[in-house]
Structure I
């Protein structure tokens, strides 16, 4: 169905979610020629513009949409676009109104903190971050770390597990593309080469801690008698499962999951880009 607007719109939304907004933009432009009033398509185009560094061009789109439907989540997206466009003060104004109308809107409170910090209002940012912690003591958005950055002091000894889980759940769909396509990530391959320098064994029981989407396990599959992956993000583990790479996948925090495994159950533990998140 090459001309079906909803199908193409959904494909464009998937591309944006996967970190490929630059591919979604021309697709959305083409659909909007035939369907210029479709609010969903317009909103996706605005988001794609923000994701490709063209936030200023997205602002009129959000303003037109808000004139029709001043929904809190749309106002928050508009504020994010304002912040990305360097207009932090206007973002603060929008978000102050949103949080006044929806006092339990955690994401808007956190974004208010970000906008206030970007605008140099340290006190306003602190109030917003502390409200996040009052609403969500588990700290899924990382307000405690933001407060530490704001004060210029030490952060929490370890980033909150709910924050990391939420962060990587949101990142899962675009993780591989951004790391390998944009950042030329090669950490697991470097670790595999180091192993070859220090071991000539060709059959090892391997545990991949913080396995994510499976990028870290790929270079080790050829020598793994068994390969276990551990990650706290179910969305990441879903990506890893689709690779059909691991003999077993475990959802859980790294240290606790390792502690639950039998003693001497691995010859090699791989921890690519995970130790930075642990209190060690």
Structure II
């Protein structure tokens, strides 16, 4: 398998996405925003369609569209707007419908195949794509891992975090932008319809076995990278779509972990979560962030 150059590039891309998507997903799951990846994926489809129709870089137009949608949703959520869910639905359905219409009305000769963006085309990854993927991955990991203690503190209690001096709105907006970047990064690997699988499922696996916020990130990344590489190898030998195979492997890991916990531990055996203490300014009580996990 490694004798093929396209498979070497595909495996590197799979590792990059397996590293980044779960680190974002852990924070989204903690905030109960698991479905935002699907919504932003549909918005990204509109951006891709505009890029194809105008003969500009589809990745750039998709990034602009998803960043705009993510910022709008976060601003609505920060104001406790009752219409946040409706806004997400409007963006989701409007994005996918608008993308199909824009492509259908594109000038003659315009490449109009959206399949590679909807379902992924991992084996078509080029060296130029890897350079873009690597740059975006560095930014995403710098935010999700470098600021993980503050992000977990905000997810645990926004009001307490704000009282402790944390810039809650800026942190939430930064996470929203990083989520948009992750969606764009992953669309060529997993496809816009499958992105949430590698963002949410590794985070779900982490909740089953992790014992702290740091361990949850570590477990999610381990599952994400393992499923990405394993799914890519399996898709090569089984001649199946790589994106769908990666997600199915992740589903399998989650099912196995859930079954193992159900058979080995009772539902009442929980201990106090390990907390990460985030200090606030002088005179303010520190914020404690952590995950409730099984003993």
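Below are the figures for this structure:
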quantity	calculated
Parent structure of the calculated result 1, 5, 10, 12, 14, 14, 13, 11, 9, 6, 3, 1, 0, 0, given that P(r) over Cα pairs in 5 Å bins from 0, in percent is the read-out and I, II the choices	I
Highest-scoring label, criterion being distance in nm of label points 7 Å out along Cα→Cβ at positions 145 and 217, among I, II	I
Answer label among I, II for the case where Rg and Dmax of the Cα atoms in Å, for residues 97-136 alone, calculated from the coordinates, equals 13.2, 34	II
Which entry (I, II) yields the derived value -23500 for helix-only ellipticity at 222 nm (-39500 (n - 2.57) for each DSSP H run of 4 or more, over all residues; to 500)	II
Origin of the value 11, where relative contact order in percent (Cα under 8 Å, 6 or more apart) was derived from one of I, II	I
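Where a number appears in this text, it was derived from the coordinates with a stated rule and is not lab data. No experiment lies behind these values; they were computed from the predicted model shown. Cβ atoms are built from the backbone, for glycine too; each structure is taken alone.
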